[in-house]
Structure I
Amino acid sequence: MKYKSIMSATFLYRKNRFISVCKKGFLELEVYVPNTGRCNELLIHGTKVYLAYNDNPNRKTSYTLIMVQKGDKLINIDSQAPNTLVEEGLNNGKIDIGFSPTYIKREYTHGDSRFDFYIEGKNKKILLEVKGVTLENCGITAFPDAPTKRGLKHIKGLVNSQDEYEAYIVFVIQMEDAKIFTPNYVTDKDFSETLKNAKENGVNIIAYNCEVFKNEINIKEEIPVDLEEIWNLDLQNQKTNLK
């Protein structure tokens, strides 16, 4: 997945969930933030960020904040990217669901939930939900970075769909060099325990990290998933401890 017209800037502050203010030279720009998560450990005053320019006259802002520099790690925060990456991965074989899909449909409703993908192939039907991950400490990545009732609903919907479908949740780690993925028990215990229960009840849970460049992001490889409550992500001190 590639972006056009990328430029670097300095993050100043976040006005609200959707708008931040960044500085380029002497110019302060209002910038669209395509991620409603907290991103507190990323969007810090003075941090180097990368903006994508958009010339759509109907937009309120001309720039979108898509990448954040965290130390030597470049992290993509575009919440639209994971679904595109998963669709590309399903088509090019980078994401393994046991067969090559013959039919892929985005945004599929089952029961009272709308899932990211419906997939057919090899006499199988799959419902697949995608979650983007930007939270990281010492190579340990986690989701969510804020409580998510919507995410909890999706998990329960997938568990209840298994009479008709195989069910998958794919966590797309929007950075490189991730060692492991775990649910964030500290931030959302209900989501984390429900995710673990879903795995025990047959839902497939997989995670992939990405190659990230200033103007591009691609699925790289599958990484281990650990659903046990053993990781304590201390965001204020930026370190990870075993509980």
Structure II
Amino acid sequence: MTKESVLGRIVRIFEVFGTDTPAVSVSELARRADLHVATASRMVEQLVGHGWLQRDADRKVRIGMRLWELASRASPALPLREAAMPYMEDLHAVVRHHTQLGVLEGDEVLFLERLSTRHAVVNLTRIAGRLPLHVSSSGEVLLAHAPVELQERVLAGPLRGYTPNTVTDPKVLRARLADIRRDGFACCAGYVDERATGIAVPVRGPGGGVVAALSVVVPNDANARSQIPALRAAALGIGRAMGLSLSENRL
């Protein structure tokens, strides 16, 4: 039997934390990470000492500020986010609901940024949150422009339905992906929540490839598609800003 490395155990510890588990006790962390309590306790103390984890007043453990600092400062997504933010802010001022930026990460869409308002329509996505590619407009856009191997793997299923409106038929999804490549946008009415519609367009990098999806989440009504022109203009601006940033870095 191969002995697990220390790094492997550390990875399991960090993977315990998420949106629903921002802070846990050491015993709960040990259970979720499948570690002996004594081992988890010893490793937590070392990680707290380096600032990668921190303890709350009730002794629960959460991700430390040092880890957040390193991830934010050296993130490969930072240039994309910096290029996108001015255009996302302008788009958000028009939409007045949710504006999001997502990228392909494995078989899921990872949301790098989200701008919202207090009384915006319901939206289950969060910054650093993930969704399967077939259940959101951002995911469908990214999947439509993904390598064929990834498309076939997702189409092979299973395709989980979040609501009765979620596309779970591989044949229907395949046709939708072709439509998205032709039309340049995805409109997903009631896929994640029946009260909301997600609309997304591709963001193309300097080389012309799709590097992200820009989306809005608005009420599921007849006015939803009216956001498409503003979305396209913002995505074009982001792509140009990325090209300008790349040129400046080469000088």
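Read the figures in this text as sums done on the coordinates, not as results from a lab. All values reported here derive from a predicted model rather than from experimental measurement. Cβ atoms are built from the backbone, for glycine too; each structure is taken alone.
For this structure, a couple of remarks:
- Entry that produces 43 once percent of Cα pairs over 25 Å apart is calculated, selected from I, II: I
- Source structure (of I, II) for FRET efficiency 1/(1 + (r/R0)^6) of positions 21 and 93 (r between Cβ atoms, R0 = 35 Å, to 0.05), computed value 0.55: II
- With FRET efficiency 1/(1 + (r/R0)^6) of positions 117 and 157 (r between Cβ atoms, R0 = 30 Å, to 0.05) derived as 1.00, matching label from I, II: I
- Distance in nm of label points 7 Å out along Cα→Cβ at positions 69 and 141 - structure with the largest value, from I, II: II
- Identity of the structure behind 0.40 (criterion: FRET efficiency 1/(1 + (r/R0)^6) of positions 5 and 229 (r between Cβ atoms, R0 = 41 Å, to 0.05), calculated), options I, II: I
- Computed -4500 for helix-only ellipticity at 222 nm (-39500 (n - 2.57) for each DSSP H run of 4 or more, over all residues; to 500) - originating structure among I, II: I
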